[in-house]
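Take a look at these structures.
A short reminder: the numbers here are calculations on the coordinates, not readings from a lab. Since we're looking at a predicted model, the values are computed, not measured. Cβ atoms are built from the backbone, for glycine too; each structure is taken alone.
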Structure P
Amino acid sequence: MFFYADLHIHSKYSRATSKNCNLEELALWAQKKGLSVISTGDFTHPAWFDEIKEKLVPAGNGVFRLKPEIEKQVLINDSPVYFLLSVEISTIYKKGDKTRKVHHVVFSPDIESAQNFRQKLDAIGNINSDGRPILGLDSRNLLEIVLESGENSYIIPAHIWTPWFSVLGSKSGFDSIEECYDDLSDYIFAVETGLSSDPQMNWRVSKLDKFRLVSNSDAHSPSKLAREATVFDTEPDYFSIMNALKTGNGYVGTVEFFPEEGKYHEDGHRKCNVCFTPQETIKHNGICPVCGRPLTIGVLNRVNELADRPFDSAYKPATAGQVFSLVPLPEILSEIMQVGPSSKSVVTEYERLIHKFGSELFILRELPTDDLEKDSPMLAEALIRLRKEQVIKHAGYDGEYGVIKLFNDDELVKKIL
């Protein structure tokens with residue numbers, strides 16, 4: 001079975017998240033987006049764990065679904081949404097000569113394993129204040145706790161290139177997965193590339209060849225689901241997904257942001273309105289010309305630092321999958337209609353399109369543009385360009401999202417779809 005999965009999201013109990021991040025809304029939006037499997041996120045948080053146990057029931061092979069009486073209220077088609085248990089953990093600790101800040105996504109196949117993990121962490125630090133707990137724990141030791149919590153529990157290092165909080169980040173990371181997880185590094189079989197990098201960038205680093213690459217939304221609101229996702233062709237359950245990531249059997253590839261849209265792609269200072277390519281950063285010795293302080297070094301620069309293959313390398317490791325680069329449908333509508341992506345007119349048009357044609361991922365990737373030509377000619381043209389990757393890129397930097405456009409300004413005089 002071909003399906004999309006979003007394996008890294010958050011609940012309403014994480015900081016800076018929408019109050020609508022409840023299980024019902026997440027399931028509803030998963031259907032709108034075209035996702036078959038999503039993670040629960042945040043299962044270490046007591047209130048969220050109670051909600052998981054109250055509203056979800058086992059669906060076999062390590063996944064869960066909403067109770068029938070709840071599911072009936074949110075289903076908009078005949079395809080159920082499956083949940084698997086996950087939580088993002090932030091570890092901050094001293095190792096070597098640096099303070100390390102690394103984020104990890106932990107997966108558990110059942111409630112018992114998740115509870116074992118929660119109890120072990122509760123004895124170490126505070127798991128009550130945030131859905132993504134912050135612990136003074138070595139990454140290697142966190143992995144050991146995961147492995148001890150239950151058979152088939154595992155870790156995927158989160159958004160591995162983000163400057164401030166990741167395993168390979170320029171500010172507080174390491175130069176390899178092995179340095180981070182030490183003697184247990186063989187238990188890492190997949191890594192999350194993050195919004196600011198794509199697989200092609202990661203393929204330049206031979207140290208990553210043995211890892212399967214995954215992409216996820218890291219969504220803080222239900223409408224942000226599937227801005228990145230991982231694609232499988234296997235059974236939509238925990239063990240099939242884990243096996244696909246370990247062996248490649250059933251792993252198809254990833255749905256990607258254009259990496260320039262990620263908010264840490266290039267170098268710079270947001271407050272100083274300075275955005276540099278890695279080459280420009282070198283010319284300025286890594287110093288902001290406005291304030292005189294060190295620039296925030298972005299993902300592209302950090303990849304360049306660790307890469308042992310050239311920028312234009314066509315090399316694909318044996319673990320590589322297909323890559324589908326997309327722009328979220330609300331952003332496309334926003335550009336065409338020349339209003340904000342959260343505006344009432346965009347939301348109304350988005351809902352109309354979903355109702356008429358199917359899920360967002362289906363519209364972006366598979367819907368014949370001829371079917372759209374009479375209905376929405378500008379959107380049809382946008383999808384033609386998107387599928388050919390004919391886009392205009394303005395890179396993100398230092399926490400500022402980039403912008404991907406499909407039209408020049410003079411093409412958008414008429415506000416029509």
Structure Q
Amino acid sequence: MPDAPRPSRAELRARQFHSLRELLTAIADGNAFYRRRLEPLGAEFFRIESIEDFSRRFPFTTKSEVAADQLANPPYGTNLTYPLAQYTRCHQTSGTTGTPLRWLDTPADWDGLTASWLQVLLAAAVKPADRVFFAFSFGPFIGFWMAFAAAERLGCLCIPGGGLSTSARLRSILDHRATVLCCTPTYALHLAETAAREGIDLHRSAVRCLLVAGEPGGSVPATRARLQQAWPGARVCDHHGMTEVGPVTYECPAEPGVLHVMEHAYLAEVIDPASSRAVADGRRGELVLTTLGRIGMPLLRYRTGDLVQPRFAPGRFGVPPCACGRHELALTGGILGRVDDMVIVRGVNVFPSAVDDVIRRFAEVVEYQVLLTRPGGLVEMGIEIEPTADCPEPAALARSVQEEFHIAFALRVPVTFVPPGTLPRYELKARRWVRLNQPQAA
């Protein structure tokens with residue numbers, strides 16, 4: 001909790017080691033998925049001597065392995081530490097990067113996950129007197145339900161927005177005098193776009209905090225600026241999590257755009273995606289997580305696919321605390337993107353978050369889409385932008401965006417405009433990157 005004493009790096013690592021040994025003891029007999037994976041290592045594995053010993057000896061867990069297990073052993077797979085009767089919650093991943101995964105939780109695990117989500121709220125300075133509006137339909141994804149449960153535990157008035165149109169949600173936000181809005185960055189911008197189109201002045205809104213997740217936008221400087229401009233007086237607070245691991249980070253109260261990993265609940269590693277070796281201080285890499293408190297359906301050394309840039313290697317001691325006084329692992333820029341989302345265009349690495357940062361600098365761009373083709377075996381990129389209805393010169397706007405891309409990436413990326421209302425809008429994760437199937441040249 002933000003008001004609790006700040007443990008040092010050494011204290012955090014000691015607590016993690018204790019929790020890790022408890023986790024390994026719990027899953028040693030009952031969890032068939034990990035028992036099969038541990039058998040080649042021998043019984044001595046459960047008497048690990050250090051966190052470094054664990055990381056050196058235990059293999060990574062991948063999403064494809066978990067998915068294959070669930071397909072072979074439907075409906076939940078064999079990654080269950082307890083008999084099925086002890087589980088009370090079932091959630092599912094979005095399936096945006098492969099086969100959807102089902103995830104179960106016991107009451108004890110759910111209580112711990114909710115406590116972690118409560119930390120997200122407290123770091124965002126949410127108070128019991130706040131009124132929290134949840135601008136999404138309550139489907140099978142865990143974040144919806146967990147955010148609601150955490151806000152309810154804090155004592156907030158919780159206002160569900162499921163089953164409503166965007167216009168109806170706007171009216172509800174205003175009618176209830178909601179002070180906190182939970183949604184994706186894309187949907188927060190879409191709400192503001194709809195408000196402008198319908199003549200709703202968001203200066204009338206009581207929203208003072210936009211609590212966003214689901215996309216990298218919340219920690220992208222230009223996107224944050226657009227959000228705060230669209231919602232006058234509101235502060236953007238980012239965080240991230242995954243259905244299969246739970247809530248992972250909260251935004252640093254002192255440094256916008258920096259996310260802290262909740263290391264009481266996770267053992268974090270950052271590796272080079274290509275070599276699978278730990279990265280040095282300040283180097284970008286893939287986030288790997290072990291769920292220390294989610295014992296019923298755990299993940300050990302899980303390759304999340306999220307690209308991050310830690311300020312220091314997770315195993316380092318003696319590093320100075322963050323500006324907020326915390327020693328928890330700090331990720332500069334939040335989640336930078338996905339390992340499998342990066343594209344190489346004429347030798348330049350291009351990440352979706354970097355593209356978003358360029359386009360969101362232009363207030364007249366309402367929405368955009370990235371088109372990827374392979375005309376000669378190499379990736380080429382084009383961008384479609386949708387200008388505001390009152391944009392006086394859409395062609396000039398497209399040229400300006402194209403020039404900005406050339407400055408940012410040293411690439412000539414063709415930018416064209418489409419009529420207002422052409423491109424899709426998104427309530428959940430935006431899918432702006434479109435790979436067009438184009439025959440390769442002979």
Mean count of other Cβ atoms within 10 Å over residues 255-262 - highest-scoring structure of P, Q: P
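One of P, Q was used to compute mean count of other Cβ atoms within 10 Å over residues 23-30, and the answer was 22.8. Which one was it?
Attributed to the structure labelled P.
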If mean count of other Cβ atoms within 10 Å over residues 159-166 is computed and equals 15.8, the structure in P, Q: Q
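Assuming 3.0 is distance in nm of label points 7 Å out along Cα→Cβ at positions 183 and 247 as calculated from a single structure, say which of P, Q it is.
Working: P: 3.0; Q: 2.0.
Structure P accounts for this read-out.
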Match the computed value 3.5 of distance in nm of label points 7 Å out along Cα→Cβ at positions 207 and 239 to one of the structures P, Q, and report its label. P
Taking distance in nm of label points 7 Å out along Cα→Cβ at positions 55 and 279 for each of P, Q, which is largest? P
Match the computed value 19.1 of mean count of other Cβ atoms within 10 Å over residues 143-150 to one of the structures P, Q, and report its label. P
